[in-house]
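**Student:** Next up, some structures in structure tokens.
What follows is calculated from the coordinates using simple rules that are stated; it is not laboratory data. All of these numbers come straight from a predicted model, not from anything done at the bench. Cβ atoms are built from the backbone, for glycine too; each structure is taken alone.
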Structure 1
Amino acid sequence: MKRIKLFAPIVSFILAFFLSYNVNAASGAPCGNYLSEDGLTEGQCETAEVDPYDLSSLQRGAQIYMNYCLGCHSLKFARYKRVSEDLEIPLDMFQENLIFGDQKLGDLISIGMDSKESKAWFGNSPPDLTLEAGLRGPDWIYTYLKSFYIDDSRPLGVNNKVYKNVGMPHALIEMQGEQFSVCKQIPEIAANGGIKQDPLTGQQLTMEKCGFLEVKEGTGTQSAEEFDQSMKDLTNFLAYMTDPMKRERETIGVYVLLYLFIFTILSYLLYIEFKKDLH
């Protein structure tokens with residue numbers, strides 16, 4: 001019983017440490033009216049699969065953000081220099097290619113847009129995105145970025161399946177192309193979860209369902225696979241911005257666990273020696 005009491009705290013700590021690795025991946029807001037490719041599930045986000053150790057992905061994500069997003073969305077809790085160092089981008093290369101205007105490496109990543117004017121243009125001022133991945137979750141951001149579609153009834157000409165009546169233009173339409181909400185025939189599902197069949201012919205019954213997203217071919221600079229990867233890179237970068245110390249924290253955590261493991265063994269051996277003296 002004494003041995004169990006001795007090891008219980010360290011075992012609990014180890015379990016808590018490893019179970020916390022994927023907390024962000026499991027959390028996040030539901031994805032509105034977003035339909036899966038088969039049309040069977042609605043409101044479920046796609047998985048972003050963020051990886052803070054994939055520097056190539058983070059570098060590509062930073063490039064996309066600085067070129068397409070920074071005009072409206074600041075990262076005011078981060079500095080250019082810190083991002084450059086964390087992503088292992090040479091300072092001179094970062095300054096030349098990813099900093100626009102007269103801002104310096106030591107400056108916070110801010111924007112020149114006036115908040116009052118932006119509110120008049122979009123209905124609300126574009127939010128700062130430094131902590132957005134922590135608020136929404138990476139999966140929500142990834143699905144949102146892919147879900148813009150042409151909607152002529154909206155003031156800016158686009159809408160979003162994840163965030164209905166969004167007041168944001170589709171800044172990445174050049175890459176993705178013109179995407180539309182379309183209707184498709186899908187299998188009709190029976191009460192038992194199977195697919196309904198015609199009792200006479202045995203053929204599967206179908207029904208029309210609307211809300212699928214389809215990109216008009218030849219309107220974007222990237223293929224569907226390339227755009228998906230670009231959005232994963234951008235999401236990965238935003239997840240890094242929310243928790244820039246994650247890699248260092250996890251590395252330190254491993255050393256702490258090793259220390260505690262060794263300390264526990266030594267403590268137990270010392271306990272055995274004390275027990276001998278007591279008897």
Structure 2
Amino acid sequence: MRMDFTEILKVILLGVVEGITEWLPISSTGHMILVDEFVKLNVSEAFREMFFVVIQLGAIFAVIVLYWSKLFPFKKQKIADAKARIVLDRETMLMWLKVIIAVLPAALIGIPFDDQIDAMFYNYQTVAVTLILYGVLFIVIETRNRGKLPRINSIENITYGTAIIIGIFQVLSLIPGTSRSGATIVGAILIGVSRTVAAEFTFFLAIPVMLGASLLKLVKFGLVFTQAEAVILAVGMITAFVVSILAIKFLMGYIKKHDFKVFGYYRIILGIAVVAYFMIAG
């Protein structure tokens with residue numbers, strides 16, 4: 001495979017798309033499929049399929065960097081004489097337990113049926129339908145919840161039962177075009193979780209989910225890359241990391257003052273555009 005500056009620009013564009021769409025509720029996989037229609041990487045089909053999943057590692061590292069203090073369970077505790085010791089933080093460990101519980105539904109379905117899901121749903125028709133369908137649902141749910149006060153305003157108040165329900169909503173995101181963050185955030189809001197807590201829990205939930213998905217794709221592809229493939233993967237992940245930092249900060253600031261309706265309208269418009277494009281293109 002020949003590597004040139006044009007290919008690097010394509011990878012950077014894909015990294016930007018991944019970094020933005022992974023965290024905004026507009027479907028990263030759906031956008032990556034659509035962008036690939038116009039920006040074709042000069043790679044094998046097997047590498048392309050793996051790349052579109054593994055590039056998410058860059059986005060995950062952004063979450064780890066931004067929320068390290070909330071994710072790392074070992075904390076410094078001051079003791080006598082200005083000394084400190086390392087202790088295991090109970091609340092952080094309980095948070096991770098809730099995350100693991102929430103991961104289970106998607107893992108139980110996604111791992112054994114990964115190939116079947118790709119074969120059946122990895123296409124523009126599915127993306128268009130889910131973009132429009134969930135766009136409508138976003139608007140309906142936000143309208144229905146207008147004026148309602150959330151019951152859960154911290155991750156500590158998320159029960160194990162609530163975590164399971166959020167995990168069930170995440171199963172919906174196995175279908176391309178759904179949006180993992182959108183399904184879990186809106187699902188959590190629907191059961192009384194505040195927007196900011198729902199978003200943070202979704203970010204944390206993404207860590208084991210996306211690490212697992214990436215590992216699965218890497219194992220299936222094989223851990224042997226050409227020099228050009230290694231460069232493409234590295235550039236894509238680094239770009240996704242930088243853009244994800246900005247996207248996460250934007251989303252957390254946005255949802256403190258606004259609901260998700262604007263993303264619902266965007267999804268509907270994009271879904272219609274996708275259908276129109278492929279009908280015209282034949």
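**Student:** Which of the displayed structures (1, 2) returns the greatest value of relative contact order in percent (Cα under 8 Å, 6 or more apart) on calculation?
**Tutor:** Comparing 1, 2 by relative contact order in percent (Cα under 8 Å, 6 or more apart), the maximum is at 2.
**Student:** To test your reading of the models, identify which of 1, 2 gives 1.00 for FRET efficiency 1/(1 + (r/R0)^6) of positions 183 and 247 (r between Cβ atoms, R0 = 35 Å, to 0.05) when calculated.
**Tutor:** It must be structure 2, since only it matches.
**Student:** Which structure, out of 1, 2, was distance in nm of label points 7 Å out along Cα→Cβ at positions 215 and 263 derived from, given a value of 5.2?
**Tutor:** Structure 1 accounts for this read-out.
**Student:** State the single structure among 1, 2 that was used to calculate helix-only ellipticity at 222 nm (-39500 (n - 2.57) for each DSSP H run of 4 or more, over all residues; to 500), giving -23500.
**Tutor:** The value was obtained from structure 2.
**Student:** On to the next question. Which structure, out of 1, 2, was Kirkwood radius over Cα pairs in Å calculated from, if the result is 19.7?
**Tutor:** Considering all the candidates, the number was obtained from 2.
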